[in-house]
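The structures come next, written out as C-alpha cells.
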Structure I
Amino acid sequence: MHDEKKNNFGRFLRFWRTTFGMSQEDLSWEVGVSTRHISFLESGRSQPGRGTVLKIARAFHLNTKDTSSLLVSAGFLPQQQSLTLDSPELKWMRKSLITALRGGDPNPTSVTDPYGNVLMINRAWLRFYSDNAAQPECLDGPLNAYHLYFGDKGLRPHLLNWDVLACGLLMNLQQEVLLSSDPTGEKILEELLTYPNIPDDWQRRAVGIAHMPYYTVNLQLRDRTKRHYRSITNTVGTTPYISEPRLLITTLYPKDGEPYSRLEELEADSSLKHKLLLY
C-alpha cells in the first residue's frame with residue numbers, strides 16, 4: 001500500500017500545478033503523457049523518470065533552483081551549475097558571505113566548496129594559519145581545507161587527535177563523492193589517501209565515531225600551548241544541498257578559553273593580506 005507521507009514528488013507536483021492554475025489535463029498535454037499518469041504521479045501510485053521530471057519543470061517554466069528541488073523530491077540529484085562566486089548573478093551572495101566572514105571574527109572562518117577548496121577567508125583564519133601552519137608559505141597557493149589538515153605543511157604536525165579527525169574527514173568527503181560522482185571530489189579523495197599513516201580501516205573507524213554536528217580539533221600550537229576547538233560547518237543557502245553553487249561556511253570555535261586572536265588586534269593588523277581575504 002502506498003505511503004502518502006513519502007510522496008514528496010506528488011506534493012511538489014500538485015503544489016506547482018495549482019500555483020500556475022493548470023489542470024491535470026493541461027499538464028499532461030504539455031508533458032506528453034496521459035492525464036491518468038499525471039494523476040498517478042500526484043497520488044504516488046507512479047514514480048517519474050528524470051526525463052519526465054525535467055519536462056514537468058519546463059512546463060512550469062521553473063528556474064534552476066526549483067527544478068533541482070523537484071528532482072530531489074523524486075529521488076534524483078539536483079542539476080549541476082557552473083556558477084562561481086564571481087558570476088554577476090551571485091553578487092548578492094558574495095556580499096552576504098563577506099558580511100558573514102566579518103561577523104565570524106575573531107574565530108577562524110572560511111568559505112569552501114563541498115570538496116574543501118577554500119574560496120574566501122576572514123582575518124582570524126589568516127592569522128591562525130599564518131601562525132600555526134608548519135610551513136606558512138603553503139598559504140600562498142590554492143588552498144584546500146582537507147590538505148591543510150592532512151599535509152605536513154599545514155596543521156597535521158600539530159594535531160593531537162590526527163587518527164580520529166582523519167577518519168571523520170575522509171568519510172565526510174567520501175559521502176560527498178558518492179553523492180555527486182564529481183571528478184573534482186574523486187581526485188581530492190585519491191590525493192588524501194596517498195598521505196602516510198592513513199588508518200587502513202578508516203571507513204570502519206569513521207562509522208564507529210559518534211555522529212556529532214561538529215569535528216573536534218585538538219592542537220598543540222607552535223607556541224607549545226594545547227588548544228581544543230570545535231569545527232562547525234553550515235551550508236550556505238535556504239535549501240541545503242539543493243542550492244547551487246553549494247558552499248559551506250566552517251568556523252573554529254574554542255572549546256575552552258578565549259579565541260586565538262582578539263578582535264581589536266585583527267582589525268588593527270595591516271599585514272593581514274591575502275587574495276581570499278576580501279574585506
Structure II
Amino acid sequence: MLVDVHTHLPTHDAPVQESDIIYNTTMRPNHRIRMTNSVDNYIQDMDPVDRCFIFGIAPRPPEINGSPEQITPLPERNINDTAAMVAQRHPDKVIGFMSVHPDAPDAMDELERCVHDLGLRGMKLGPNYQNFDPVGENARRVYAYAQQNGLPIVFHQGTSPVRDAPLRYAHPLAMDEIAMMYPDLKIVMAHLGHPWHADTIAVVRKHPNVFTDCSAQFYRPWSQYNGFRLAYEWDITDKILFASDWPVTTPAETIAGLKDFNGFAREHHLPEVPQEVFDGILNRDALALLGLE
C-alpha cells in the first residue's frame with residue numbers, strides 16, 4: 001500500500017481562474033510551484049497513491065507577533081473543516097488531519113471538535129511556522145491529548161525560507177524530548193529533517209514510535225544522497241515513510257526521484273543504496289505503523 005503521509009490543502013473548491021494562480025519560487029531550486037489548486041487538481045495528483053493524509057497548518061493567534069504570509073485554503077472554511085470536507089468527499093483515498101495552535105485559547109476545544117465532530121484522525125504541527133515552543137507547556141497539553149486519543153502528529157522538521165519562522169523550533173532534537181515525554185505518541189518527522197539528516201536519524205533510531213518522511217528530498221540530489229546513505233548505514237530505512245509535500249511536489253515526481261536515486265550515485269561514482277530500500281518506502285503500510293488501519 002502506497003500512503004502519502006504529507007499533503008497540504010488545496011486552495012480552491014472550484015477550478016482556479018487564471019487571475020487567481022499564484023506561484024512560489026523560493027521552495028524548490030529553479031522551479032515555480034503552483035500554490036493555488038482546486039480539490040479536483042489535488043485528487044488528480046493523488047492518483048498514484050492508495051491513501052493520503054491531508055492537512056493545513058493552524059495560523060498564529062492574533063496576539064502572537066508576526067505571522068508568515070500564507071495563502072488561506074478555501075477561506076469560507078477554517079483549515080480543519082476544509083480537511084474534513086475533502087476527506088468526506090473522497091473517503092477511500094483521503095484521511096483528514098487537524099491542526100491547532102497550542103497557544104490559542106480554544107486549542108483544546110478545537111481538538112475535541114476535530115475528533116468528535118469532524119472525524120479527523122491525526123495532526124499536523126509546524127512549531128517554526130506557528131512560532132510556538134515545541135516543548136512548552138501548552139504544546140505538551142496538545143501532545144498528551146494526541147497520545148491519549150491515538151492521533152499521530154506530523155511535525156515540520158528542518159529548514160524553511162520563511163524569515164520569521166524560528167529554525168530552532170524545527171530542529172530534530174526537540175523531537176527527542178517530546179518522544180521521551182510521550183513514548184506512545186506516534187510522531188512523523190517530516191522532510192528527513194533536512195539539512196539535519198544525522199540528527200533526525202539519531203532520534204528515529206532511538207524511539208520506536210518516531211518515524212520520518214522522504215518529502216522535499218529529490219530536488220536537492222546531493223542532500224538526498226547524504227540523507228539516504230546515512231539512513232542506510234544507521235539501519236533506519238524501515239522507518240522512512242513515503243511523502244510528497246504536495247503541492248511543492250507531486251507523488252509522481254517523488255516516486256520518480258526515489259527510483260532514480262542510484263542513477264545519481266552511479267553518475268557520480270558514489271556508493272549505492274540497495275534498491276529494496278526504495279521498494280520498501282514505496283510499499284510501506286504507514287496506516288498500520290501509525291495506528292490508522
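Bear in mind that the values in this text are calculations on the coordinates, not laboratory data. Remember, it's a predicted structure, so these values are computed and weren't measured experimentally. Cβ atoms are built from the backbone, for glycine too; each structure is taken alone.
Assuming -13000 is helix-only ellipticity at 222 nm (-39500 (n - 2.57) for each DSSP H run of 4 or more, over all residues; to 500) as calculated from a single structure, say which of I, II it is.
Values: I: -13000; II: -10000.
So the calculation was done on I.
Which of the displayed structures (I, II) returns the greatest value of percent of Cα pairs over 37 Å apart on calculation? Before the final figure, lay out the partial values.
On the way: I: 28; II: 8.
Structure I gives the largest value of percent of Cα pairs over 37 Å apart among I, II.
Out of I, II, which has the highest value for FRET efficiency 1/(1 + (r/R0)^6) of positions 118 and 158 (r between Cβ atoms, R0 = 35 Å, to 0.05)?
Numbers: I: 1.00; II: 0.75.
Structure I gives the largest value of FRET efficiency 1/(1 + (r/R0)^6) of positions 118 and 158 (r between Cβ atoms, R0 = 35 Å, to 0.05) among I, II.
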